[in-house]
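Enquirer: What follows are several structures.
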Structure 1
Amino acid sequence: MRLFEFESRQIVKDAGIPVTNYGYALSAEEARSAAAEIGGPVVIKSQVLTGGRMKAGGVKFADTPEEAAAHAAEILELEIGGHMPRGVLVDPKAEVEQEYYAGIVWDGTRKQPMMLFSDMGGIDIEEVAEQHPDHVGRGHFSNLLPFSDFQAKQVIAQTGVTGSELNRATPILAALARLFQTCDMTLAEINPLARLSDGRFVALDAHMDLEDEARPRQKALMAQLGIPAEEQREAHEATPFETAVTAIDSADHRGVIQGKDAGFHGNIGLVIGAGGGSLTLTDAVRSQGGKPANYSEIGGNPSVAKACGLAKAVLEKDGVEKIAVMMSIVSNTRVDIVARGVIKACLELGKDPGETIAIFRIPGAWEEEGFKILDHYGVEYCDRSVSMHEAARRAVEKVQGAAA
């Protein structure tokens, strides 16, 4: 779950990391009051869960409270990347001597958190790492064992930072690492971390993502930030397809289904499952020249109605010609239930299951019963002896043949 900047700044502040005396406003008048309380020039920043705020006009500078109110009124009506702002953050314009980057990310390859620090802050860390690799310090640490400040100092020192700057930056990166551990984060970064003209280090911006499945463990943090338990956040606004699948999943406790289609514009609908196997199956379709229309997850023995609901939502997407129903491994999900569900979806939409289901490959429980049902409706199926890539190839060929 992605957090807004004003929420991330609050977490950073509570952890003892120095921040500026910022304000959060939901209206132009509140922005005026915050600017007046701060005194002097301020920065008005849109609070959206996406990047590119500066380029989109979501960050403006103001010298007076009146100017701050005018900018806030504009920004509060400004859509950025499909997101409307939750509010605006009013920040004092700082006298910055140098900008740094401090961040913790999850390294999926090492299965460990990784610290990143750079003496070139204020820009994307990916750009710095590519163009100036010697200006980026890195270091992994355990997500289970206690964290030592010395680990943070080693990473910062890799960039050539020494003396009082090193001593002042070390506890900040160390605090960020501990936040990552205790708050079940997948991302925690401060960019820029600024050294002011008086030598102080302060966080001028902060971005944090929490692991969705850890939200029950973080109830106290959610309550502190005022985030309702039912609120879901993604990097993008949910599409009609995603909203429909979420509603179907919530209406029935049996099994689980998920659906994503942001960035997908293909003609092969996917009803797939098996955790990481779903990613493999999606890639298998692409590797065979196919164009997936969505990504999905189905498993845990859902009801026939749930399997039907997912298949129907996929089939109703614009451009979908056929669906591929696949799982990568033998699981406890009953083959006959999924077969009944996807066939029911085809029939309710007035489609021939034999023509609409390009391939059915789900090895697992009640396999023989499932295959009998598929036989009855003329659906091509295969067992575990057929590889995922071969099943994907057959599905892609059918769609491409139909298009020709």
Structure 2
Amino acid sequence: MITSHAGPQPADFTDVRATNLAVVLRFVRENSPCSRADIAASTGLNKATVSSLVADLIDRRLLRETGLTENRVGRPATMLVLDGSPYAAIGIEVNVDYLTAVAVDLKGEELLSWRRSFPGGTASAGQAVAGVAAIARRVVSRMAKDARQVLGLTVAVPGLVDMNGSVRLAPNLGWRDVDLCGDLTKAMRDPGFPVLVDNDANLGALAELRFGPYGGVTDLVYLTGEVGVGAGVIMDGRLRRGGSGYTGEIGHIEIDPGGPQCHCGRRGCLEAVAGLGAVLGGQVSPSELEPELEEALRRARAGDADTLAALHQVGENLGKGAAILANTLNPEVIVLGGYFVKLAPWIHNPAEAELLRRTVAPGAGGCRLTVSTLGDGAPALGAAARVLDSVDSGRLPAPA
């Protein structure tokens, strides 16, 4: 007679091996060049296991050997570095006036970067899906010509994105309850790799953590600066999504009760007083955003008093929002991204002063307000980073 026993069962061997493969891959990414002995000593895996795992990762062309090094105690060791040359991760950002697409290799090195004008503020959800699918297919085709396997695609959207990749609300795009993940997968005819959708600020935060100068920072907030304003929150080294995936909507915190109307229908939201609309003096057609912004920058450089006063006010309002983050989350750094990067020469100082003035803890609790070094394409880069994170977590391509 067969009897069953309740209680926890041993982890499946395949799952354990996948976890250990991911551990070794992450260690090499963070510490290369390194040896098998280095991996064993730092991870606690025994040497025989490490040798087997490394052989597997070499077969998958995720690692490669670079020869011997003699600059160490004992016998020369064969050093390992990331390979990943047959692979690519794709990220796409959807915004009110443009689409950005990037592709990176396993090491995060850029393979492709495209930016196209796009009527996101006026296009229907169906038209947007078709536009995203079209640029995605072009990127996939380019990767195929370069003999690279696509590991995954992530799309960044300025709005509320649930855990299933549905966009519940994107006011600046005019979207509500759009199954972007499902619709895009169908539009691409089931491409054979994972398709993900996430909030643009979340992905900007991931980009800063992986590619920016903040690799050692465990508590970071990324502030988008577009027509909307959103926050991606890293706490204890992990992206925080909240119970339903809607964390970070600081753009809709009321800053000025008598202020201008926001796209969400309320008045005086942070994005209404510190987003691009505030910089440009009101709502502007998506097709005119770039030229209008360039004109505002030209006037600022020329010392136009009205423009400088408006930017100073935008900076102060942004600082009020940053102070809310500092008081609530106490991050080590708040990174300004998107169009805030171009506006930084005029808005950073007043924002920083307001942050220091309004934060309860002395010196803003140690929080620094900085400007992204990744430019305005961080969400697309972070979208690709999310694919790489899934590889780091154990979703590995099969051996050749």
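FYI, it's all coordinate maths here, none of it is from the lab. Bear in mind the structure is a predicted one, so any value in this text is a computation, not a measurement. Cβ atoms are built from the backbone, for glycine too; each structure is taken alone.
Enquirer: Once relative contact order in percent (Cα under 8 Å, 6 or more apart) is calculated for all of 1, 2, which comes out largest? Working shown, then result.
Expert: Working: 1: 12; 2: 16.
Evaluating relative contact order in percent (Cα under 8 Å, 6 or more apart) on every structure, the highest lands on 2.
Enquirer: Here mean projected area of the Cα convex hull in nm², for residues 46-229 alone was calculated and came to 13.3; which of the structures 1, 2 was it taken from? Intermediate results must be reported in sequence, preceding the final value.
Expert: Working: 1: 12.2; 2: 13.3.
Only one of 1, 2 returns 13.3 for mean projected area of the Cα convex hull in nm², for residues 46-229 alone, namely 2.
Enquirer: Which one of 1, 2 has distance in nm of label points 7 Å out along Cα→Cβ at positions 118 and 150, as calculated from the coordinates, equal to 2.9? Each step should come with its number before you reach the end.
Expert: Working: 1: 2.9; 2: 1.3.
Answer by label: 1.
Enquirer: Where does the value 4.4 come from, among 1, 2, when distance in nm of label points 7 Å out along Cα→Cβ at positions 86 and 374 is the thing being computed?
Expert: Value 4.4 for distance in nm of label points 7 Å out along Cα→Cβ at positions 86 and 374 corresponds to 1 out of 1, 2.
Enquirer: By the measure Cα Rg over 2.2 N^0.38 Å, tell me the structure among 1, 2 with the highest figure.
Expert: Values: 1: 1.19; 2: 1.08.
Largest calculated value belongs to 1.
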